[in-house]
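Listed below are the structures to be examined.
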Structure 1
Amino acid sequence: MKISRRSVMISAAGVAGAAVVGAPLPAFAAKTFRYKYANNLSRTHPLNIRARAMAKAIEDETHGAFKLDIFPDSQLGSDTETLNQLRSGAVQFFTLSGLILQTLVPAAAISGIGFAFPDYPAVWKTMDGKLGAYIRGQIEKSGLVVMDKIWDNGFREVTTGTKPIVTPADFHDLKIRVPVSPLWTSMFKALGAAPTSINFNEVYSALQTKVVDAQENPLAIIQTAKLYEVQKFCSLTNHMWDGFWFLGNKDAWDSLPKEIQTVVAKHTNEAGVLERADVEGLNSELQKKLTSEGMKFNTPDPKPIREALRQGGFYSEWKKKFGDEAWSILEGSVGTLT
């Protein structure tokens with residue numbers, strides 16, 4: 001078989017072109033990075049399901065140059081401990097509620113102001129808008145990296161072991177577990193309750209041993225953490241919306257080539273938006289499931305509870321703490337609170 005010089009040149013050019021198309025970018029091939037990502041939710045929560053898909057997408061697109069090991073269920077420690085690990089670099093990524101991040105970044109908790117958001121459209125308008133940008137700026141000032149899209153933890157509901165919450169009076173002297181966050185403690189004290197700060201990995205046992213009589217969390221967490229085993233009533237108060245900021249250690253982030261940073265940020269933000277839809281879509285399904293597990297549901301009127309917070313000075317107190325700039329950005333999206 002005769003092969004002309006021209007055909008050889010065309011063939012060689014084709015192979016070279018294929019090599020360019022199929023080869024990883026130089027930055028991807030230079031070094032392999034293996035980072036840890038920790039969170040406090042169960043493996044079955046939508047956050048971890050989306051995180052696993054995200055990790056695979058990142059590894060695939062970087063041709064194995066970036067691998068993300070996921071540690072759910074507070075495997076690496078409590079929220080407080082893991083935040084310290086993130087800051088030291090022992091953990092490279094961590095998703096944390098802004099309400100708990102408040103201990104390091106005070107402004108991060110403003111999205112959790114009681115009854116600020118009436119529904120999900122109001123949440124995403126605000127958190128993808130000016131308030132979200134303001135909070136991210138404050139997080140970055142603390143020395144952490146934060147992704148653009150906040151992940152959803154859902155609207156929070158109150159569960160109790162002895163009686164449902166129907167009116168503000170039902171909060172009086174209620175021993176309720178709250179996360180380690182001043183905002184939660186302040187809100188439930190304004191309602192006359194007796195809040196106790198307990199890390200999430202200790203909540204089940206605290207309810208089981210009657211250290212506290214109640215807790216509050218989104219339905220997805222109530223289900224995946226099996227809190228229905230130690231709580232009888234669930235009152236759909238929707239008293240706070242809660243989300244998870246996807247945080248990174250700055251030194252670890254800066255060590256990544258720009259090309260890998262771009263891929264990681266892209267897939268993390270995309271996964272966060274998908275997780276939002278997952279959590280919202282689960283709500284009606286979860287109520288049915290939790291009912292089948294023995295929980296009893298009721299929906300209290302939020303207006304008297306919100307008025308009790310106003311009269312108790314909750315809104316005016318936190319307006320002073322967050323400052324006029326942050327508060328005006330919040331009210332610019334959700335309306336007047338004080």
Structure 2
Amino acid sequence: MAEQPESSAQYLISTVSKRSGIKTDLIRAWERRYQAVTPARSDGGQRVYSDMDIARLKLLNQATSHGHSISQIAKLSLDELRNLLKQENVIPGESVPTAQSFSDKRFLTEDYIEKCYEAVLAFDAKKLERHFENAIVELEPQFFIENLLEPLLSKIGSSWQAGLLRPAHEHMTTALIRSMAYILRTNNPPPDNAPRIVISTPISQLHELGALMASIIAEFKGWHVTYLGANLPAEEIAAAVKYTGSKAVALGISCDHDDSVVPREIRRLKKLLGPETALLAGGKCAHQYQPILDELSVVRIQNYGHFKEILDNLRTTYQSYPASLNS
């Protein structure tokens with residue numbers, strides 16, 4: 001019979017990961033989502049893999065690292081995978097990066113956005129949570145936030161405004177994402193001398209999800225983050241800046257109440273912070289307050305990608321200061 005393993009040896013996933021060069025989480029994702037390999041079960045119920053499984057995973061790893069989508073090649077035979085690599089002058093067995101290609105992640109992201117939205121529409125929190133967990137593994141946290149969460153939340157917000165979703169749908173999604181924030185956070189703390197930022201929302205701004213995601217993005221960019229949650233007066237935000245020695249403040253503005261509260265709070269905060277501390281504002285309704293932002297030289301964050309650029313620029317600026325100003 002074709003493609004039988006050369007031996008009856010069986011391996012646990014930790015060994016397979018070392019031999020194939022693929023992280024265990026990604027092996028499970030490929031197995032679950034694409035049936036790239038079909039492991040057997042030991043007497044104790046553990047997944048066990050054969051030499052043929054390892055060979056397949058090595059070839060799949062090489063192919064995806066050279067731009068092929070796992071969804072398109074997962075079902076190819078060993079010979080077909082070898083021929084595919086041979087056509088591209090890739091030597092079977094050569095070392096390759098383990099990360100998925102950007103195009104493959106894009107493909108996965110579009111699929112996940114649709115599945116997550118369908119789960120929201122069905123008010124199925126369990127299914128939505130499962131999709132989120134799988135996406136975080138396959139896409140990695142930072143890519144997940146920027147390329148899946150941001151457009152998904154925008155789609156949910158537009159659907160709510162169009163009457164296709166109820167506020168309960170949005171609240172369910174927000175509560176679930178908030179509960180999963182610990183999974184998204186980086187495990188690598190920044191050095192003590194890294195710049196510091198305070199993130200919150202001003203009075204009357206009760207939706208904190210955008211600010212929470214921004215705090216995680218800032219952590220990935222190597223900043224010390226003090227996250228204060230939602231609905232804080234300018235005096236409290238400024239106090240946090242003083243206590244932490246932060247160089248920047250980012251505000252989340254997600255609702256337009258057509259009142260003077262947000263402009264008043266921004267004006268007050270800018271005065272309390274002084275010119276030494278950068279003030280940023282983002283969120284789906286931040287553009288509604290562009291006149292006051294321009295007047296006070298507050299930088300408007302357009303999206304999470306733009307936020308990362310701002311943080312990089314601020315870091316460069318602060319590193320160019322004399323040491324006494326960075327202490």
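Some observations on this one:
- Structure from which 4.4 was derived, distance in nm of label points 7 Å out along Cα→Cβ at positions 53 and 157, options 1, 2: 2
- Computed 11 for relative contact order in percent (Cα under 8 Å, 6 or more apart) - originating structure among 1, 2: 2
- Among 1, 2, which structure scores highest (criterion: mean count of other Cβ atoms within 10 Å over residues 165-172): 1
- Each of structures 1, 2 was scored by distance in nm of label points 7 Å out along Cα→Cβ at positions 173 and 269; the highest score is held by 1.
- Answer label among 1, 2 for the case where percent of Cα pairs over 25 Å apart, calculated from the coordinates, equals 59: 2
- Each of structures 1, 2 was scored by Rg/Rh (Cα atoms, Kirkwood Rh), for residues 85-284 alone; the highest score is held by 2.
- When distance in nm of label points 7 Å out along Cα→Cβ at positions 61 and 261 is computed for each of 1, 2, the largest belongs to: 2
Readers should treat all values here as calculations from the given coordinates under stated rules, not as data from a laboratory. Since this is a predicted model, take the numbers as computed values, not measurements. Cβ atoms are built from the backbone, for glycine too; each structure is taken alone.
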